[in-house]
Each structure stands twice: as structure tokens, then as C-alpha cells.
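Undergrad: Listed below are the structures to be examined.
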Structure I
């Protein structure tokens, strides 16, 4: 259960990042002093904000079940890997071999940190 909570936290965090990026792309505008009401119709922003809140609550729930030195690196690394992958798939951003290597090295490091907790 503790790992499921952490996985849901990763998914919420990564999804929120993607939605906030989507919210900042045209034709959406946020924020604008000349048209502050336009922000209310920017649904990706509000959904992203909600998912960041959900990610925080899931992180807090994970901390009740896992040590901080495990929960934080797993959540952070998972979110970084997910966002790097999603940004390539959704926004066609570059994904260089150095990005893949860095993610693999970080995942290996987190695996070593968490090896005795599973």
C-alpha cells in the first residue's frame, strides 16, 4: 500500500507539471492584468493546481508509512523521469541520451537507497 500511495503521488505530481505547461501555451493565457477573468477558464491550470495538492497529500500519506530518506527521493526521481518522458511524448521536447543516462543513474541511486526498506 505504501508503494501504491507513492506511485499515485508521482503520477499526480507529473500530471500536474504537464497540465501547468499546457496551461501556459497559446491560446490559453494566465495571468493577464488586462483580462484577469481569462484565468478562470484556464482548466489545465486549475486541474494542475488540484493535482499538485493531491500530490502533496499523497506525499504526506507516504511519509506516514515510509522514512523521509526513502519517500522523498523516490517521489522526486519518479516525477523527474515521468515528466522527462511525458514532455517528449506530449510536447515533442528533446530527449537526449544524456537525459536517459541521467535518469537511469538517479534511479539506480534511489534503488540503492531504498533496497533495505522494501
Structure II
């Protein structure tokens, strides 16, 4: 799965069902690009279209169980790669990295996200 499709899948898995336009805005992509990504993800069984309960003419996009499993597999692979990369690091250096990365992410979110259009508190990156 390419990075752009992965980003769409992650967004829907974290934020829940949304219309394609909302997804395009959230991932800062052109709606036609998101539409192509969504079509491929639906064909792969990782996303599904659902009727929008507020507007029968529209549909919502949602991650499927297979999509959630694909994301979990990806998370586990990344965790294994990180663990392997840092296997020779002393425990204190691993702790320092985790502490500094946590601080960076928190500070970055407080600095950047409130200014972003459409920001919802508690939303993921």
C-alpha cells in the first residue's frame, strides 16, 4: 500500500466514518486523488462505503475489520523494526529518546494543530 493510501486508511480508522470530502481536507489532498485512493482501498477490502444516516444521497467511508488488521500488522512491523534498530542502545538512551520524542510530539501538537483548519481536539495526526 502506498503512503497516501495508508494515510487515508489511518485517518478513517482513527477518526471514524467520514465523507470523502472530509477525508480529503483532513489529509490535505485533492478530492480526486482521495477518490482514487478510496477506490483502491475499497477494492482491497480495507475500506467500505456506508449510507450516510444524515443524507441518503451521500455515503460515508469507514475502515473495515480487514483494514484495522492491516494497520495493526503495520504497527507491529514498525515496532519490531524500531526494537531491532535500538537493540544495542543502553536502556538509559532508549528512555531519553522516548522522553524527548514524547515532549516533541506534545509541543508540536500544541504549537501547530490549533492553527490548522478543521482541527478537532483529540484528533490524531
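Each reported figure results from applying straightforward, stated rules to the coordinates on display, with no laboratory input. Keep in mind that what you see is a predicted model, and the values were worked out from it rather than measured. Cβ atoms are built from the backbone, for glycine too; each structure is taken alone.
Undergrad: Kindly point out which one of I, II the value 32 was derived from, the read-out being relative contact order in percent (Cα under 8 Å, 6 or more apart).
TA: Working through the options, I get structure I.
Undergrad: When Cα Rg over 2.2 N^0.38 Å, for residues 12-51 alone is calculated, the result is 1.11; to which of the structures I, II does this value belong?
TA: I
Undergrad: Can you tell which of I, II yields -20000 when helix-only ellipticity at 222 nm (-39500 (n - 2.57) for each DSSP H run of 4 or more, over all residues; to 500) is derived from it?
TA: Traced to structure II.
Undergrad: Determine which structure produced the value 9.2 for mean projected area of the Cα convex hull in nm², calculated from the coordinates; the candidates are I, II.
TA: It must be structure II, since only it matches.
Undergrad: Looking at distance in nm of label points 7 Å out along Cα→Cβ at positions 36 and 108, point out which structure of I, II has the largest value.
TA: On the way: I: 5.3; II: 2.7.
Of structures I, II, the maximum of distance in nm of label points 7 Å out along Cα→Cβ at positions 36 and 108 occurs in I.
Undergrad: If distance in nm of label points 7 Å out along Cα→Cβ at positions 60 and 92 comes out at 4.1 when worked out from the coordinates, which of I, II was used?
TA: I
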